[in-house]
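Nothing in this text is a laboratory measurement; each read-out follows from the coordinates by a stated rule. Predicted model only: the values in this text are computed from it and were never measured. Cβ atoms are built from the backbone, for glycine too; each structure is taken alone.
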Structure 1
């Protein structure tokens, strides 16, 4: 697999949305847009009763933002547009009328933690450590913060953000509420995801819709606030500090 993609398939009323990039599943603007549209499309598809969000490859779930694209940003509009991609995906996930199960097979960094947090129920392997590294490169996890804090709490968000260069274990993520369960292998994870998805797909869709609304109650302001956060990140990515950091990583 060398080409980035977002794929969608349907099996037994379960919609599987898979994203992949060769940069350890780091997210570029085109992939974020495709992911947003795939989630919206699945939400409207009457053949889909529940959604599984997953990434391609066997290791990293999502490495966050594409450093290649971050380095190429030259002005505030470009910066805001890029980080708005994450805002739009999170908003699409929370507004989607179908429950979304997260399948996290490996490490999640930055925006990857945001994607996992925006699912309605998330399962992972023991290899799915998490990290919020943004502050170490001069920006911050501002766009994803509401989703992460809603799922894991303010204390966990603060700890991970400040200790920005450390990975926190999958067990930590489970303890703080990000993962509902952690499995020893990808095979065990996939089995659990399939069983849960099949059960949900057999339930009353009207009840599931009402549950989805309850789970995301009081988040309507995110349509505006996440885009405001995107502008903050878009400004910071233009700083000399961040530009030098990104060049050193590349």
Structure 2
């Protein structure tokens, strides 16, 4: 098992905090977001950790960590950053956004799942968007779950049928070796053939991770939700930063 942390993006909504600093290097209560994640991963027995860098990549320096740079970070998105690290796809992997804070229990629960595609979600997500004016509810990365399977992923999902439930993707997933091979093969196929819009994005290069996961659903892969209820929150805006400081 190895872990890949996606830390290439710009922190454009963090004002002065994200202007010169990668989001993962923002310090909250004495620790950077990346420090918190690395510590938890080590505690869970995951020592093979790769960080995909981009914006001000030279500022991310931790011992015994692998680094892979997304040279096109300013014109691509999360999905492309993940596949920059495809040389690490030789084992089961845990994938994490860099701009999230979570408890160790969250990773422990995800690691227990035996599914090829285990996707971290929560159902009690709407309350965390109250008074979050800089990052409104409409920007949540949502999933629709039916019969304990994820059948649809996209931002701003607001309606579903009676036998379905809407959750939020938490930027965490675990894939087995079989799952990661399916994902890589589909990506290679798309790279060779895709020239048009890709799900909710204008191209494969600018795709969100949820776009690629939707492609896997459409291609017949089964994505299982791992429902997480322990502490988790995202640091995307100055408002989020202030809230995190208070909570921690």
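Work out which structure the value -15500 belongs to, where helix-only ellipticity at 222 nm (-39500 (n - 2.57) for each DSSP H run of 4 or more, over all residues; to 500) was derived from one of 1, 2.
1
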One of 1, 2 was used to calculate distance in nm of label points 7 Å out along Cα→Cβ at positions 51 and 219, yielding 3.0; that structure is 2
Here distance in nm of label points 7 Å out along Cα→Cβ at positions 163 and 203 was calculated and came to 3.4; which of the structures 1, 2 was it taken from? 1
